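K.L.:
I've put the structures underneath this note.
Read the figures in this text as sums done on the coordinates, not as results from a lab. Bear in mind that the values here come from a model prediction, so they are computed numbers and not experimental data.
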Structure I
Amino acid sequence: MTPICRHCSKHNVTRPRGLCWVCYYTPGVRDLFPSTSKYARRGLGHDGKPSALPSPTDALPGTPEKIRVIAARLRDRQELHHPFNATWKE
C-alpha cells in the first residue's frame, strides 16, 4: 500500500517528510512537518532560526569560567561562540 500525504491526505507520498509534491512545495506547509530522515540535524541551533549573538567574554578557552559561560549561553539559547571571545593568541 502506497503511503498518503500527511498534509492533504489526497495524493501519494513523493517527497520527504511524508508529503506529496504539491504540499511539499506549497509555502509554509513543509515547515509544519519535521524531517523524518535519520540524517536530519536535530538539537539546539538546528531549527533554522538564527540564535542571539551573546556578548564576548574574556574567559580563556578550557577554563572553568569559560565552561560556565558556554553552559549559560546554551541554557539561554544563544550562539555558543562570539567572534571576539578571548583566545590563547598573543
Structure II
Amino acid sequence: MGVVDLFQAGSADLARMTATPGTAVDDIVHEAVIDVNERGTEAAGATVVLVTRDGVSRSFVANQPFLFFVMERSSRTVLFSGRVVRPQ
C-alpha cells in the first residue's frame, strides 16, 4: 500500500487511507479468544488501529454506558454500531 514510517506523524504516508495530513498510527491492539469444549470450537479475533494527527494522542475515558458508530463520512452510512453497557 505504500505505507512508510507508519508510527511517525511527520513522515507517515497514509494518503491512500485518509485525506487528513499529519496522520500516523499511534497504537495497534489485537485480541483473540478461543473456546474449545465438547460441542466444538469457537474463535473470534479483533484488531484496532489507533491513529493520531501530528503525533498528539487523545484519550477517551468511558465511565458510563454509551453507544458508538463507525460511519463513512461522505455518505454518512453506518458501517458498524455497538454499545458498552458496563465500562470498567
Structure III
Amino acid sequence: MSKKAVLVTTEFRGVFFGYVKEEGDLPESITLTKARNCLYWSKDCSGFLGLASVGPVGDSRISACVEELKIYKITSVTPISEEAIKVWESK
C-alpha cells in the first residue's frame, strides 16, 4: 500500500484521507502523508464509503492538509478511487 491513497476510520469515529507512509502496526496505527480529516460528509456522498468512491462532494467539510499524521486504533483502511482522489485534493 506504500504511497497509495486511502480512507482510514478509527474506533473514535475519525475519518481521514491521505497517502500511506507506514502501515506496519495495523490495526494499532498507520502513518499518512498529506493527510486530511473529514469533519462532515454530506448525504451526496452516500455514507463514509462514498468518500472513497466519489470523494467529499456537496457540502462536506474537510480539514486543512498536514504533511504527516500518525493515526491510532484503526478500524478500516479503504483504497480511494482516482475520481475521489481528485475531489479530496481539491479541498
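K.L.:
Could you tell me which structure in I, II, III was used to calculate volume of the Cα convex hull per residue in Å³, for residues 36-75 alone as 196? Walk me through the numbers before you get to the answer.
P.N.:
Values: I: 97; II: 196; III: 81.
It must be structure II, since only it matches.
K.L.:
One of I, II, III was used to calculate Rg/Rh (Cα atoms, Kirkwood Rh), giving 1.25; which?
P.N.:
Values: I: 1.25; II: 1.06; III: 0.93.
Derived from I, not from the others.
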